[in-house]
1. Tell me which structure, out of P, Q, R, gives 4.2 once distance in nm of label points 7 Å out along Cα→Cβ at positions 60 and 364 is calculated.
2. If Cα extents along the principal axes in Å, for residues 84-235 alone is calculated from each of P, Q, R, which structure is the one that comes out at 41, 40, 30?
3. Here distance in nm of label points 7 Å out along Cα→Cβ at positions 92 and 308 was calculated and came to 6.0; which of the structures P, Q, R was it taken from?
Structure P
Amino acid sequence: MTRYATPPLTSRLPKVGTTIFTVMSALATEHKAVNLGQGFPDFACDPALVDAVTAAMQAGHNQYPPMTGVPVLRQAVAAKIAALHGKHYDPDAEITITAGATQAIITAILAVVHPGDEVIVLEPCYDSYVPNIELAGGAVVRVPLTPGTFRPDFAKISAAITPKTRALVINTPHNPSATVWGQADMLALQDLLAPTNILLISDEVYEHMVFDNQPHESVARYPGLAARAFVVSSFGKTFHVTGWKVGTVAAPAPLMVEFRKVHQFNVFTVNTPVQHALAAYLGNPKPYMELPTFYQRKRDLFRAGLAKTKFRLLPSQGSYFQCVEISDVSDLNEADFCQWLTREVGVAAIPLSAFYGNGFDQRVVRFCFAKKDETLNAALARLQAL
């Protein structure tokens, strides 16, 4: 009898296993814990947005759209960027609709990074950046944000630049630290990159979650940065529909030509009725203009509750995350503490060490407050009992 075996292979991502988000969410489910680990809302989106999808389906928008995205949505995105940041992108040549921000980021990297190119990432960072670079054959160059404050250290970034540096990935508002880059940071980055040919990938998915009346300093506001940048945004984050997986990329036409060459083969195009619905919904700026106030109220509710615990609160300037220092609560390392907190206290969090390549542990964990008030209050009651 012939025995058949699966041929052996060499992994393209030998260091990648199950993500910390999957592990902690499964642990939260097993122990019936309040899941403040993974970053997604547990409340519904605006019913009007769902109605707009239904209307688009009923209107017959159910076949392939253009590869670059439906024109009316690209036009709405270009108009929004111009109104908010004063940068005019050509909706036909410089805006592409993507299957979420994660797809946008890997597409940008695959479009411009060649084997042997170096790409700088600032740690701690979102977990897709490094595997994306490795899949492109690039070399990852890790530069730490300043421990404790998570501010960019431009001297260290400058020291990491070599003739092989092809791109730099930045993220503001920042996941996981909830810090926000200001005007001075952007001007410093613009000056640093001016004499180079380094490209910029700017992950701005939390753009509408900047608090305390501060503006979002998009790369699009700075001509010297916009000229070399892919600017990535997310409808899922902005409109509480993370499962729809629709995002956007804005970039100068020469960069977008290369981006679309990859996009057409790794996704081709994106859900048609959802695109039409989003275009109609963007006609009213109120939902995204009011989002900072919406999330700041949740942040303040959560921080007020945490202030009654032994956690030391770090600033939360933007995004829907809150980091806390755990030294006065436990002697465990971050990862073990998050497992203990989920099993014994019934609240799931994420260790910041998971966002570092070397597992750097600074006794800090991350909570997500994109939850119903009753969810946050239930978690706070458990945390305050520590």
Structure Q
Amino acid sequence: MSYDPEALIARHFLRETENAVVSANERAILRLIWHKPGISRSEITAHVELTQQSVYRIIDQLTERGMLLLGAPKPGRGQPSPTLRPNGAFAYSTGISVNTDIVGICLVDMAGRLLAQSTMSLAGETMAQSLERIEEHVAEHRARCGLTEEGWLGVGFAIAGYHVGGTRYNAPLPLHEWSLIELGPLFAERFGKPVWVHNGADTGAIAEAMFGAGRYVRHLAYLSFNYGFGGGLIHDGELLLGGNGNAGEFSGIYDEEEGKRRPALQYLIERLRENGVDVPSISYMRQHFDPDWPGVADWVEEVTPAYNRLINAIYAVFDPQAIVFGGQVPPDLAHMLIARTRIYGRPRYGVSRPSPKLVVSDIKGDASALGAAVAPFKAMLY
């Protein structure tokens, strides 16, 4: 039997009449309130295909379950209507993101409030040793925040690498011990909670959709610059997985030789070391990046043709409103690439196709871990 995290959700989170946290109509209303916190109850009907009576009934039920908070009415004419917000105290989740050099860990509540976050190095540790330390970080965060076992909805787990089936991912060489094994049931047993497993670039895209550029646009491509190079696609506000769970595996457009000239940060580190710059890890490079380091400008020029082909492939095939530069890319490096962007579109009658805005992600901390923490809520509530 295939692993199903929804089957492991604690009974007290579920509706009385079915094995689901919310119904389809409840989900639609919760998603709307997430994107428009402070919306009034009377405004909801204009955004959903439900009668006002049904909307009010659903809101009353969600409020009784502790999932929504009613606030003071907005000032204005007509009968006052309370404002609505998700109740963060209803549940919280844990996000864990495993990259080639570091692990990001965070806790987020149902309202999207970041409760705690930390990072830890992976250097020189076995998978078992790393998991023990991850558990310690999570336990410390929960104790410091005074969080109960009852309120813990689940865990979102993200790993670098492409999906090969079930909860198995093929990760880069530094994560060979984490590769090609069923991560979902392994971690569910370890934490005693349902675990949703994703590619790290996809959870970065989820975070961007929920907390970043997705607040302003509904269609975006997320570029995840890490040891390797991948990404995620957000269509109409939702993560687009594709038929095999690998939509956004942008490195797949390159052959073996050109792949060495794609903008994967492992190659930039190699170039820096060749030029005498001591860069022990990608996380170190992100924190201390200097665009004037010897080798940086040469590397950017070398990857520009492959980079531009990718940007134009995304533009032509997916047509996003924005392309977001994220992952572990240093912001200054992202701006260097953006400055070299060339859109191939040919105007017709002097008019070009609308092109996406190129945006450097402004999410602080580990976007992949943040998106992983949101994944259980996206799966079950939003």
Structure R
Amino acid sequence: MQKLLKEKEQEMLLLLEQLVNMDSGSTDKEGIDRVGKLLQQSYEQLGFQIETIQEEIRGNHLVIRHREAVDPEIIVVAHMDTVFPKGTAEKRPFTIRDGRAFGPGVIDMKASHVTLLYALKALYETGTAGLENTVILLTSDEEIGSGTSKELIEKHAENKKYALIMEPARQDGSLVTARRGAGEYSLYVTGKAAHAGIAPESGSSAIEELAQKIIKLHGLTDHAQGMSVSVGIIEGGTTVNTIAPAAAAHVDLRISTIEQGEWLEKKIEEICATPDVEGTSIELVGGIERPPMVKNAQTLELLEVIQTVGDELGIEITDISTGGGSDASFTSAKGVATIDGLGPVGGNAHTEDEYLEVDSLVERTVLLANVIARLTAQK
């Protein structure tokens, strides 16, 4: 397969150029659906059947399953959305220089779509088993929390043995075997306005109440245990000489275990249940959105398979934990052996300097194809 895919490198780069030059920000339904239709045509040529999950506001999701599939054991998840607004591709289209490819979403994760598609093409063209053992989900809203795709991922993860998540490999080529879980809360504080000079005693400051709560929330952080609470945005007040009648804070949570999430949710609710400033009230909304991806025995067994395949191909496979979230958390929480970072190598995701190491495109495609074949042979 290595020789076959190396011969297809320019073809792969041409597809990558097409994908990168299609805007597909999370709120750009038209752009995401355009990406989906392009990919759909290629999968159909390999004998896959596509179920389109229609979304009214967000991009559609695609469930891709081979027509000969019977109880497939592998679920592969890749997202079509990027963080970049409409018009970005026109401003800085796909380019290659000094062995790196650049453009909006090139590594997160347009290149991963090329890797996945061509890994399956390699299996198809060599007659290697694996297509019928794989279900693919192409989703549209991972970059904004997977609000419309979470249940779809969880549904199709049921009864699967392996989950291969197509986020890019880390800059050093490492795969991802653990991720912190994540959540968000918003606190909306209502106080009572008063003139700060004439009658400050008759007011109740929403900002003062919010400040008290921020100190307590930050006090829940325990970096040594991989648990953090951070207020990232605050809002409040009307004028400098008015006791603030309203204020709000938006809070980011990161956890390393499910138990930490349960504990944090309880503590945050307790903190916000009782005002510190008389005359104020608090509305608390939010919660844990992504559970942690835990490096468990199942994950280690799958990693060993991938490392063995890598050794056979002359690719050293290392792994790493990261604080960022991905859809790997959903499959992991369903008890499926999950490895993330199976896309090609690159870096600076979500920035203007985002890049793909071009040499890694074929290398990681060969790796993925052989991993799917090996997992299928073990069935």
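Laboratory data are not the source of any read-out in this text; all were calculated from the coordinates shown. Just so we're clear, the structure is a prediction, and the values are computed from it rather than from any experiment. Cβ atoms are built from the backbone, for glycine too; each structure is taken alone.
1. Considering all the candidates, the number was obtained from Q.
2. Source structure: P.
3. So the calculation was done on P.
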